[in-house]
1. Determine which structure produced the value 3.8 for distance in nm of label points 7 Å out along Cα→Cβ at positions 38 and 70, calculated from the coordinates; the candidates are I, II.
2. Comparing distance in nm of label points 7 Å out along Cα→Cβ at positions 6 and 78 across structures I, II, which is largest?
3. Kindly point out which one of I, II the value -23000 was derived from, the read-out being helix-only ellipticity at 222 nm (-39500 (n - 2.57) for each DSSP H run of 4 or more, over all residues; to 500).
4. Looking at structures I, II, which one was relative contact order in percent (Cα under 8 Å, 6 or more apart) calculated from, given that it came out as 24?
5. One of I, II was used to calculate distance in nm of label points 7 Å out along Cα→Cβ at positions 22 and 54, giving 4.9; which?
6. Name the one structure among I, II that mean count of other Cβ atoms within 10 Å over residues 14-21 of 12.5 was derived from.
7. Which structure, out of I, II, was distance in nm of label points 7 Å out along Cα→Cβ at positions 46 and 62 derived from, given a value of 3.3?
8. Taking mean projected area of the Cα convex hull in nm² for each of I, II, which is largest?
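Just so you know, all these numbers are worked out from the coordinates, no wet-lab data involved. All of these numbers come straight from a predicted model, not from anything done at the bench. Cβ atoms are built from the backbone, for glycine too; each structure is taken alone.
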Structure I
């Protein structure tokens, strides 16, 4: 199945693009996508965004799908699903 990773803000600089199509096996979960990210991009992502030990994005990166924040690494993914990565900014 194909999952579409959409990347916004400063993360785009590290990925070198704003869209990536990821091929995952049927029945994959969000953690499988993070495993793919770690294998292909983990060394390029700075520690303020990527937790290399946990193999997942830190909380300052908002992960969204279907207009909802996602926190569950066991979330089942579906073919053609879009996952959005946005850096949370704070300030006044």
Structure II
């Protein structure tokens, strides 16, 4: 067993076509991951923008801290498809 750790068995060489196909599969996987990350980033930006507007209204936060806190929590935990319905001036969401 230790022999294989230091001397791994020879793998069969890939043909150029096989190598290109493997690279295409890796590229497709990376593109899918990038698209997913871009959508998550856009969602996070939307949440942070909404939270920024909520806490930026200092008078409202001082007047009704519980309402402001509830609005922040709603911005953090709302389902992504409901984010566009939330507004910083909304009451408890």
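1. II
2. II
3. That value comes from structure II.
4. Answer by label: II.
5. This figure was derived from II.
6. Answer for the origin of the read-out: I.
7. II
8. The structure with the largest value is II.
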